[in-house]
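Listed after this line are the structures, all set down as structure tokens.
Read the figures in this text as sums done on the coordinates, not as results from a lab. Everything numeric here is computed off the predicted structure, so don't read it as measured data. Cβ atoms are built from the backbone, for glycine too; each structure is taken alone.
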Structure P
Amino acid sequence: MQEQIEAVQRMQEHIQAHLGEPITPANLARASRYSPWHACRLFARLTGLSPADYIRRLRLSRSALLLKNAPGKVAEVAFSLGFQSVDGYQRAFLREFGRNPGSYARDPSPLYLFMPYGVKFRQPRRRIAMQAPRTVFVSLVEKPARRLLLKRGVAAADYFAYCEEVGCDVWGLLQSIEAFGGEPICLWLPPAYRKPNTSEYVQGAELPLEYEGAVPEGFELIELPAAPYLMFQGEPFAEENFAQAIEELRGAAAKYDPSRVGCAWEDGLPRVQLEPIGARGYIELLPVRRIRP
């Protein structure tokens, strides 16, 4: 089974690397090291989509992100991602998102983007032997007063439970929003920010206080005050070792004394998690309060 998972992962990585080029069954077969017929069957079984549907949805979602920054360039975006005609691209975009790409480029309200995860990350996580201690970088950052667009779960305390409760497509929608820092975030909410029978763990996007844009169904806006945070950032890691990277960083954060920078831990504000991306290292931000100038 592991060999099959790795074969599909290679196909996913090939698609990501060549999204703007023609991708044929033969290309995917070479990446998988299986026959085209068997590669297609494996891909559909482990991802839930045929290769053609997977590529189409990924291209359409990538095009939506490009259109936010390139209004009026629908044709350029369409051809850059391998669509053969503007008309065909417009029809596919409308079927996928219920909007015309031109109108979306002029008014990029939130969309549920297709954000697939590598199949190797869906498998039960194996504990990896800890290596020598790795460096964790710590910096004090200031978060301004802001609004938070969030979707609550039911009882989730981590990412996997949250996905089971609300679905994994929340992240795709949040990716379509222009948020502080250019990316959505995950948070652990303290009791003051939780509603009865809702989860501690949520996903959301930090927005300016003056934000008055669309609020998708099932989401809500809350306000967060300006506050200092300690940002902990680990070293880059291999993507399949994300669980170990998280564990190592949290161990380092638990031992850190914030009085070194004139602060104390603040338990009345949310703790923040950024998407684990191996190339930059795992990042969490923990709220603090100043105890001396």
Structure Q
Amino acid sequence: MKTKIKLLFLLFPLLSIFILSCGEEDYSLGDLKAPSELVLTTTIAGQNTANPNGDGSGDVTITAVSKDVLAYKIDFGNTPSPNYVPLVNGTVTKKYTSLGTNTYKITVIAYGSGGTSTIATKNITVKSDFKPVDEIVTNLTNNGSKTWIVDKSVPGHFGVGPWDNREPVWWQAGVNEKVNCCPCFYTTTFNFTKSGNNYTLQVTNPDGAFTKTGSLTKLPGIPASGDEGCYPYGGATNAFAFIPSSGENPGSTNTIIKLGGNNIYIGYGSCLDEYEILSLNATSMKIRVQGTETGNAWYMTLIPKS
């Protein structure tokens, strides 16, 4: 019996070594090699000696080429803070929509193995001219002055949905949905005026502004916290301009109303100031504005005030 126990004690360490040696695998991260020879090139549409900043379309083709690269990300330099997005296949055509001649700093990050990266930057100066079609100006302003209100009489006059869907498929307000909780949504008026080549928007708020609070709105004087609703607001007048959409969107006019200050809004006091006109005729206007979360949008339908 003692002999058998001694043999077991002798065999156990050997068996453990065998099991451990069989279970071990060699792992290797390989060479952590950052992308090299990163070259960032830009081609501004219509750029020539007579038009050094392009033809006014605002279109710029951006290409990144590098060795040992796995993926790219790019910041187009057109927002106050960096916003890096994937640069698929190392090339993209970007439409810069800020009117006039503006300089942008493009930044590309090339990623290699093990999270290594290489950065390249380039400043470009781009000209963007945009004139909306006459029909849009006429329908919106009556070539002088025209007042609009949110159309509470139809389903879906207010809703939320994905930005790339162009419909409020996630939620749609019913007829008179906000009458009891937020009457200001329907009593606020939006007067669009054309004077020569200048445009202004006057917002009149007899019952306050329909908005959220804190960082979810840009309107001055709104409380720092609270639910969505009507908040005391005296209204305001400021300039606006027409700019093109950043890309061709089927089912849209591809025209954006760009507000000139943080004291005016259309329909809903959001934190952004670009309202895309999806459709517009003499009796109805459908618009959308980027929501508080990336990728979603608020949709609204307005009609002329009778």
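Consider the structures P, Q: one of them gives -11000 for helix-only ellipticity at 222 nm (-39500 (n - 2.57) for each DSSP H run of 4 or more, over all residues; to 500) as calculated from the coordinates. Say which.
For helix-only ellipticity at 222 nm (-39500 (n - 2.57) for each DSSP H run of 4 or more, over all residues; to 500), the value -11000 is produced by structure P.
For which of P, Q does Rg and Dmax of the Cα atoms in Å, calculated from the coordinates, equal 21.0, 67?
Comparing all candidates, it corresponds to P.
When distance in nm of label points 7 Å out along Cα→Cβ at positions 230 and 246 is calculated, the result is 2.1; to which of the structures P, Q does this value belong?
Only structure P yields this read-out.
Tell me which of P, Q gives -0.48, -0.53, -0.71 when you compute log10 I(q)/I(0) by the Debye sum over Cα atoms at q = 0.11, 0.12, 0.17 Å⁻¹, for residues 54-141 alone.
Only structure P yields this read-out.
Which structure, out of P, Q, was distance in nm of label points 7 Å out along Cα→Cβ at positions 86 and 150 calculated from, if the result is 4.3?
The read-out comes from structure P.
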